[in-house]
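Engineer: Following are the structures in question.
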Structure P
Amino acid sequence: MQKRKLKMGMIGGGPGAFIGAVHRMAASLDGEIELVSGVFSSDPVKSKQTGSALHLSALRIYGSYKDMIRLEKNLPENERVDFVSIVTPNHLHFEPAKLALENGFHVVLDKPMTFSLKEAKQLKEIVLKNDKLLCLTHTYTGYPMIKQAKQLIAKGTLGEIRKVYVEYPQGWLSTSLESTEQKQAKWRTDPKKSGIAGAMGDIGTHAFNLAEYVSGLAVTKVCADINTKVKGRKLDDDGAVLLRFKNGASGILMATQIAAGEENNIKIRVYGEKGGLEWSQEDNNSLLVKLLNKPVEKWRAGSDYLVSSVQHNCRTPAGHPEGYIEAFANHYRNFALALNAKLNNKKPKEEWLDFPGIDAGVRGMAFIENVVASAKSKEKWLDFKV
């Protein structure tokens, strides 16, 4: 089999959805993937409308994910989808992913990976049993300068890591937006669809994933304080977590959706014995490197001095900004390159495997459950259990 464009089927992403369109743009950006089929809504009529608007064949627009997986599996190998992208609310992640994996399809899945840690562990067993690839779209680790930050820490530029600060402030849920029937707010604040956490599940998992990815360290203990500030809301909309990492480093994670006036500026700072670094999404093409007794350096995406694995994730020369869609697309491209290698029985390059996978998904769900348990406990610190 020769390297070819991979065929993608999508579950979710119909009328009123935000993230489905982002997935479609990201998947198509590098010419490695084409969308050929999908079920875009639990309403078959809406699914047909969305698929038609995306210029898909009427025969490849389905009324349910079960029909889609069954009928795609029956197609000739050179026609059926290679993987399924699942962009539904949290409570509709596990069953479609399970069915796709068990029927021979690889999976791209929006975060958090599942509704519960129990489901996440089950999904890991299914991935391993069926020898399939799973990509979890933790967008922010797709940014080139986040990858450069990880590389600098891994090679010891900052020395032993001592402190990690990560924050994710949003303001969009400062009022009871869910009571206006706004679709995104409504399901994200509903425990039956979102799970046991609100802000900590929706954006806290991003901050947690970023902290572990950049530092290269696993969290071993947490001490959490989570709050619900908007009257009548059923899930947390604000919180902070003290972190303890495997090497003894300490950290602070803040995630809030009631910081009125804030947009989406996720930010991380890491400090070691020799210096620190800082990155924020509002200037995502820059990385500040602050070494002890030296001037602050500003490293820029697209520059020749970046390591090759980081340049692999840049598309334009320095000074030509890339952003959120491109970071998202880096996960899709690396997943596609790794999957094409797998389909051709070839060993993928190391940088192709640099996308969040099943283990990140399990740890993300463990973060949610550990933080909620800590917030309810009278103990100061709880061990991070997976």
Structure Q
Amino acid sequence: MADFDFDAVVVGAGVVGLGCGYALSRRGLVVAVLEADAAIGQGVSSRNSEVIHGGLYYPTGSLKARLCVEGRRLMYAFCDSHHVEYDKCGKLVVAEEPDQVARLDAIWAQALENDVEGMSRLTKAQALALEPQLRCEGALLSAESGVLESHAFMLALEGEIEAASGAVVKSTPFEGATPLEGGGFEVRAGGADPTVLTCRYLVTAPGLSAQTVAATIEGFPVATIPQGHYGKGMYFRLTGKAPFRHLVYPPPIPGALGTHYRRDLGGQAVFGPDLSFVDAPDYSVDPGASGAFYEYIRRFWPALPDGALSPDYAGIRPKLHGPGEPQPDFRIDGPQAHGLEGLVALFGIESPGLTSSMAIGDEVAGRLGL
């Protein structure tokens, strides 16, 4: 067997890249995770809802459905053993109008097919007994849903990789890779101290730059790289006391889960994200969007006071669909997809990517035959 600098190189130290690095480390591999930014988790992973999803909505048999449920169970156990803070507050999916109750029926059936535990059907009276300020005609309760301290979670994954003799190398952008004769890859990394290193396995999980990274791997068939889209979501924060203890979600909208409510671990209420498609990453929050937020939120919380919302932050999702197109599954492309042994390339890892991250790592290890 040839000598390699590392058993595996993972591109991207967001939550999914770190989840992959952790999974490979647990299988006895020495892993290097390359991160272009000066710190971990500065991209998609730092600008999301920090929600631990139950796995209710996704088509049965899809990667999203299976990896969300598996990942959620792994995540809670990992958080417990690594003292990462979370709040298993539960999620209410609410029918705001009588004609939405049938949509709850479909989500209920989907959740049961997806093996989501802890589900309950609630009448209007039962939902209002839990959350008196809620306006709804009925609800589903996902007791296993919650919120977590995602950066602490990522730091714990990083610590595990380093404890297994691996390295998470920041300010080191991936510049390209070349397959080696006899297997493995030569990887070129930039930054202030450019370097070339070799590895047996290569995993690309760089979020928004997944397509660009794949295109810099010699021999990667360009025709298999899916077109990417930037899905922007803005969040607004509430001034004043959080009205609900549970997460509150309306039924999903096309292409996303819709603008929802959460009480963060600091006890403050945050609403979002909305969804718009942009040509380039843009993290500005338009104060003028508050009007649409007020209108949307008052469907399930009529008591929202005027002037109570302030612009908070925005995130960009790496979507594989454009406006009006159906939302596809995660893409986890192994050798069967692109023909390069020892390589797994990830595309379109948006929600529920955070919840699924540890299960995605296990899936990647499996695609590498580990």
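Every read-out reported here was derived from the displayed coordinates using simple, explicitly stated rules and does not represent laboratory data. Source: prediction; values computed, not measured. Cβ atoms are built from the backbone, for glycine too; each structure is taken alone.
Engineer: Taking -0.23, -0.40, -1.15, -1.29 as the value of log10 I(q)/I(0) by the Debye sum over Cα atoms at q = 0.06, 0.08, 0.14, 0.15 Å⁻¹ derived from one of the structures shown (P, Q), identify that structure.
Structural biologist: Corresponding structure: Q.
Engineer: Computing helix-only ellipticity at 222 nm (-39500 (n - 2.57) for each DSSP H run of 4 or more, over all residues; to 500) gives -10000 for which of P, Q?
Structural biologist: Traced to structure P.
Engineer: From which structure (P, Q) was mean count of other Cβ atoms within 10 Å over residues 19-26 calculated, if the value obtained is 19.6?
Structural biologist: Among P, Q, the structure yielding 19.6 for mean count of other Cβ atoms within 10 Å over residues 19-26 is P.
Engineer: Follow-up question, since we're still on this one. One of P, Q was used to compute FRET efficiency 1/(1 + (r/R0)^6) of positions 83 and 115 (r between Cβ atoms, R0 = 30 Å, to 0.05), and the result was 0.90. Which label is that?
Structural biologist: Answer for the origin of the read-out: P.
Engineer: Identify the structure, out of P, Q, from whose coordinates FRET efficiency 1/(1 + (r/R0)^6) of positions 3 and 139 (r between Cβ atoms, R0 = 41 Å, to 0.05) was calculated to give 0.95.
Structural biologist: P
Engineer: Hey, another quick one. Say we calculate FRET efficiency 1/(1 + (r/R0)^6) of positions 59 and 147 (r between Cβ atoms, R0 = 35 Å, to 0.05) for every structure; which of P, Q gives the highest result?
Structural biologist: Q
Engineer: Follow-up question, since we're still on this one. Between P, Q, which one scores greatest on distance in nm of label points 7 Å out along Cα→Cβ at positions 339 and 355?
Structural biologist: Once distance in nm of label points 7 Å out along Cα→Cβ at positions 339 and 355 is tallied for P, Q, the winner is Q.
Engineer: On FRET efficiency 1/(1 + (r/R0)^6) of positions 267 and 331 (r between Cβ atoms, R0 = 41 Å, to 0.05), which of the structures labelled P, Q is highest?
Structural biologist: Biggest value here belongs to P.
Engineer: Out of P, Q, which has the highest value for relative contact order in percent (Cα under 8 Å, 6 or more apart)?
Structural biologist: For this comparison of relative contact order in percent (Cα under 8 Å, 6 or more apart), the top structure is Q.
Engineer: Hey, distance in nm of label points 7 Å out along Cα→Cβ at positions 219 and 347 derived from one of P, Q reads 2.0; which structure?
Structural biologist: Computing distance in nm of label points 7 Å out along Cα→Cβ at positions 219 and 347 on every structure in P, Q gives 2.0 only for Q.
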